[in-house]
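What follows draws every value from the coordinates through simple rules; no lab data is involved. All values derive from a computational prediction rather than experimental measurement. Cβ atoms are built from the backbone, for glycine too; each structure is taken alone.
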Structure P
Amino acid sequence: MSTTANKNMVFSFFENLSVGRIKAAMDLMDEKATWLVSGKPEHIPLAGTYTKQKLVDLLGLVGTVMPAGIEMTITSGTAEGDRVVVEAEVRGVSPAGKTYDNRICFVVEVRGSTIQSVREYYDTIHTNDVLFDRTYSNEALVEN
């Protein structure tokens with residue numbers, strides 16, 4: 001696929017995710033695709049590498065901690081060959097009434113006509129505070 005086609009497919013993938021069309025989004029991923037959520041698993045429950053099948057479980061977890069849903073707005077995207085980088089703003093409200101307002105960078109690898117991998121980078125401290133009611137002191141941050 002062309003660089004433009006890769007970018008359009010990745011944008012379609014995120015658009016489907018943001019409106020809850022999970023099957024349509026998953027249809028754009030290769031069966032062996034992976035999704036890396038940055039962070040240390042011992043510090044943030046979402047961190048780790050997910051297979052396509054486990055990604056559906058992760059999306060369910062996000063739905064549990066954000067029952068009113070999230071709003072994702074893609075703010076920019078850049079494509080070069082088989083790599084598409086997407087910046088997005090993600091907003092929502094936790095069950096405790098905390099506002100989730102994060103900036104996320106996704107690095108997506110495309111081969112053929114499917115997504116092979118996604119690497120997600122975001123503010124893990126903000127995510128822990130809002131979604132999992134975990135706060136960290138400056139001392140804890142320095143130790144890690």
Structure Q
Amino acid sequence: MTAVNRYTLADMRPGLTESFTVTVTEEMMAAFAAATGDVSPIHMDGAYARQRGYKGRVVYGMLCGGLFSTLAGVYLPGEHCLLHGVECRFARPVFIGDVLTVTGTVTDVSEFAAEAEIKATITNQDGQKVTRGTIKAGLAR
């Protein structure tokens with residue numbers, strides 16, 4: 001089990017960076033489909049996805065976006081975080097078996113709002129950015 005970081009508002013500084021790596025699995029796809037009910041054939045049917053020009057089933061964009069929740073809740077800032085917002089852009093498709101590196105860097109800290117802004121990216125094993133976003137993380141003082 002991964003240890004949860006414990007950054008507080010006082011610890012947050014622009015430039016502070018954390019990252020983790022995860023491999024997308026069939027089990028993750030099945031759990032996401034079960035939790036959301038999204039059974040779109042682009043995600044469920046490899047033959048259909050290949051007909052559409054992809055090399056296989058396309059991983060749910062929001063499964064990747066959900067990794068930003070892990071970034072904020074476990075790594076940066078961790079235990080003292082309550083998400084205020086996440087904006088995502090899906091730059092490239094992700095496929096089962098891809099190894100993703102999720103990285104967040106603090107870009108701004110508001111003492112008044114008790115909030116940090118974090119620039120987040122997800123990069124695949126080929127060094128391609130597949131997802132990028134901005135996280136607004138509320139923090140304990």
Structure R
Amino acid sequence: MLAYKTTCRVIYGDTDNMGVAYYANYLRWFEMGRTEMFRSLGLTYKTIENKGFFLPVSEVHCKFMTPVQYDDVIGIEVSLDTSVRGGMKFDYKIVSEDGKAVHAKGYTKHAFVDCNGRVTRPPKFLQEVIQNHISKL
């Protein structure tokens with residue numbers, strides 16, 4: 001399994017007037033985790049896009065469990081579901097800094113499209129990077 005964890009501090013702008021993190025920010029945190037996972041593999045979205053491939057979100061789900069508040073440090077845990085073949089699916093957990101509380105769980109599914117917007121298989125270079133990393137675990 002390919003997994004990664006990063007942290008983020010909840011800023012005031014992430015919260016509503018009740019001091020609780022606004023729900024749409026969870027999707028932004030999902031993206032932060034996914035982006036940093038790619039970076040840990042030596043890739044960036046920019047690199048993937050420069051090779052002519054894009055990963056639009058085709059489906060998203062988020063289950064909110066406990067609130068996140070201003071100035072909390074959260075853990076963003078992301079793992080790649082390697083059973084998906086035609087695109088990519090990432091699973092996420094937003095946890096407290098100590099990892100004891102789970103604030104939210106969710107996933108995103110992504111298609112691959114080429115620079116003309118046509119759906120395509122995941123590119124070979126990306127499959128190789130992922131397989132090389134998994135084989136080292």
Which structure, out of P, Q, R, was distance in nm of label points 7 Å out along Cα→Cβ at positions 110 and 126 calculated from, if the result is 3.8?
Q
Out of P, Q, R, which has the highest value for FRET efficiency 1/(1 + (r/R0)^6) of positions 46 and 70 (r between Cβ atoms, R0 = 25 Å, to 0.05)?
P
Work out the source of -10000 here, i.e. which of P, Q, R gives that when helix-only ellipticity at 222 nm (-39500 (n - 2.57) for each DSSP H run of 4 or more, over all residues; to 500) is computed.
P
Taking distance in nm of label points 7 Å out along Cα→Cβ at positions 78 and 94 for each of P, Q, R, which is largest?
P
Hey, distance in nm of label points 7 Å out along Cα→Cβ at positions 22 and 86 derived from one of P, Q, R reads 1.7; which structure?
P
